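Each structure below is given as structure tokens.
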Structure 1
């Protein structure tokens with residue numbers, strides 16, 4: 001159901017685009033606020049706040065994505081399924097950034113190409129839900145839609161959509177982004193050295209020798225660069241780092257959609273890289289209408305039900321000029337379905353002539369529930385889907401140019417398997433996710449090394 005407010009203009013008719021034109025379309029997965037005047041007041045305040053990112057950062061990312069489309073870079077996107085306000089602290093942010101940087105260094109060295117680093121954070125506060133309401137026993141309350149909307153506790157007060165959370169979400173995103181920028185600008189130098197990494201898990205892997213050779217080789221390369229330059233690796237070059245989130249809450253995105261001096265068009269300044277989820281990718285829907293008018297690079301999630309013809313139509317609407325660096329297609333089929341479901345989509349894109357970056361999300365299609373009701377993912381299925389994706393693109397004259405992962409730098413036990421062969425019993429030790437299970441630090445780094453190994457075998 002749409003909730004029309006006046007923020008940044010009223011809905012417009014026909015084919016004219018404006019940040020508010022989505023309000024004339026069917027908007028799925030939106031929060032239902034009990035008081036529209038409260039929502040309007042928060043949106044008015046939000047629209048006056050500074051942006052979270054800049055237009056030149058967005059355009060720089062578009063250029064790097066264009067290079068990844070040409071096979072010159074690898075795209076690594078990772079972070080929480082859903083961020084929480086409570087975890088906006090230095091330890092969590094540092095650990096999350098650490099694992100992504102270490103993964104990117106392993107990929108850069110192994111693939112012999114630079115990596116586009118995109119964090120799934122500094123704004124991943126809204127979540128789609130299968131139902132508007134949740135029932136426990138004889139109590140029915142609004143579903144938890146992420147900290148941007150309401151709170152996870154199952155009480156009437158906590159589950160009430162609160163528009164003031166939009167302001168809080170902006171503040172939390174800003175603090176996260178500022179700290180990430182400070183860490184990146186500061187070098188995070190020791191993270192370039194594998195001898196400082198926690199690689200104790202390697203000895204448990206059947207590929208232990210291969211992983212150790214990769215780590216040793218990376219260490220020698222870093223030391224060589226430092227020797228010839230006379231500087232620490234962290235000071236050799238500033239690391240580019242970008243943020244992303246599912247642009248689900250359209251009022252929030254609209255309030256920070258701006259025109260900027262010396263640039264044409266509109267930019268979504270909540271994030272560098274917004275994406276459309278499977279539940280909101282309707283051709284005539286509000287999300288597609290909003291996305292078609294912003295200049296950001298954009299992602300589309302594709303599941304096993306994705307239709308090749310509809311995909312071609314989406315590309316025509318969202319990238320009518322076939323601009324390079326604009327479109328990222330993130331497929332999430334599941335290990336059991338990818339072999340049959342992905343090739344028709346590859347062919348459809350090839351027939352369309354649209355330049356895209358193909359990225360594999362091996363997480364969402366492999367979610368399952370244990371006998372005790374705990375959501376988890378098996379590492380072997382995550383790896384299987386990733387390897388199959390690399391092979392299928394290779395077989396069909398396409399190229400897999402990236403990975404989209406739900407992960408954390410924390411020592412959690414949410415996904416089974418990996419080098420330490422975590423089992424269902426281990427899940428109870430450190431299961432912290434409030435929505436979907438994530439790879440822990442060791443599993444994430446292991447996956448990056450396995451990706452390198454798979455590409456190497458295809459040479």
Structure 2
């Protein structure tokens with residue numbers, strides 16, 4: 001029996017051998033966790049090992065499950081009970097628990113009042129920070145939209161105005177602070193406004209940068225080759241963070257027949273996206289923790305407080321299929337208006353995609369992601385680490401030709417328009433380079449056609 005056939009491919013679930021009447025907390029915590037996160041299912045009558053044993057009195061058990069939820073969960077979550085009979089006549093109970101809007105959902109009993117959340121495939125007691133987050137969600141609001149006690153008149157937004165002018169060509173008017181959700185009608189900053197003010201009063205909004213000596217944080221007599229700590233507007237943090245990375249990265253190059261090929265250690269598009277996401281999506285309810293940029297000999301890591309919003313572990317998922325969830329929607333919207341990020345949420349794809357067309361890229365150099373309950377980290381390998389720099393080429397090509405060839409090798413149905421968009425050049429220029437390459441031809445027409453490399 002395939003459990004996913006019963007509950008759906010994307011549904012979280014827990015298994016219970018039987019209904020534990022005397023220990024309802026053993027399964028009620030899962031009900032609380034599912035309601036507090038993204039829903040899920042409890043299957044009664046199946047062991048942890050997946051052995052189907054069935055229930056002796058499924059109708060009676062269903063009544064007791066319903067009664068316990070109504071008396072032990074506060075508020076009562078939305079749920080549905082259904083029966084499933086196997087081919088050999090064994091009966092299971094499937095308890096579907098839906099994502100709730102009135103979070104937090106507490107378990108009340110045994111002298112305790114506790115809320116639970118899903119972390120990976122476990123239901124765990126919510127921390128104080130997670131409870132705050134659940135309370136905000138239950139109010140249909142977010143941390144960055146909350147009003148602060150800081151008066152707007154006491155703070156300047158020169159960095160915001162400068163970036164807005166540069167990106168849009170328009171001047172930023174003070175009345176825009178209200179329409180952007182940065183100042184309320186009473187003249188107080190929202191938390192998003194406080195984060196974007198030149199001298200941000202939010203103490204945890206800081207950026208720590210370190211270039212370590214070696215492959216870890218204890219690299220020898222001199223542990224750190226360079227370090228810096230930045231505070232202020234999140235716009236300043238982006239600018240200062242990128243400047244620190246550029247200061248501590250080398251650009252190698254090699255001569256070709258007609259030009260030279262540049263070989264950066266790290267891809268600017270990728271680390272820009274990682275840094276912006278770290279600042280836009282971090283959990284600002286976590287005090288005593290900041291965004292970190294750690295550069296080692298072989299990699300760069302960008303760390304931000306707060307795990308995945310849905311409690312999952314990014315390393316257990318395909319990052320290219322993870323839907324966008326904005327923890328700080330006001331801040332994310334401003335970043336979109338400033339050209340730092342897109343609304344559609346393609347950050348993971350941009351980080352990975354920036355690497356794929358580099359000269360020294362292979363699977364060992366692919367960016368990776370890891371998270372747990374408390375943090376999210378992007379790991380970007382140094383493209384030039386342990387890579388021979390004088391690799392003989394069958395034919396010297398300029399960087400654009402190499403990138404075009406790599407794109408065609410990866411997707412032989414890719415359009416010249418998509419290649420042009422990725423490379424930031426015109427379709428006409430792409431076609432000219434394809435002609436210069438000389439070993440590429442298009443077979444067929446339109447979307448039914450494909451590229452073919454004659455000889456490489």
- Item | At a computed 3.5 (distance in nm of label points 7 Å out along Cα→Cβ at positions 129 and 161), which of 1, 2 | 2
- Test item: helix-only ellipticity at 222 nm (-39500 (n - 2.57) for each DSSP H run of 4 or more, over all residues; to 500) calculated as -12000, pick one of 1, 2: 1
- Task: For FRET efficiency 1/(1 + (r/R0)^6) of positions 169 and 209 (r between Cβ atoms, R0 = 30 Å, to 0.05), find whichever of 1, 2 sits highest and give me its label.
- Result: 2
- Query: Computing Rg/Rh (Cα atoms, Kirkwood Rh) gives 1.04 for which of 1, 2?
  - Reply: 2
- 0.10 is what came out when FRET efficiency 1/(1 + (r/R0)^6) of positions 281 and 441 (r between Cβ atoms, R0 = 30 Å, to 0.05) was calculated for one structure; which of 1, 2 is it? 2
- Message: Taking relative contact order in percent (Cα under 8 Å, 6 or more apart) as the criterion, which structure among 1, 2 has the greatest value?
- Response: 1
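Every read-out reported here was derived from the displayed coordinates using simple, explicitly stated rules and does not represent laboratory data. Fair warning: this is a prediction, and the values are worked out from it, not measured in the lab. Cβ atoms are built from the backbone, for glycine too; each structure is taken alone.
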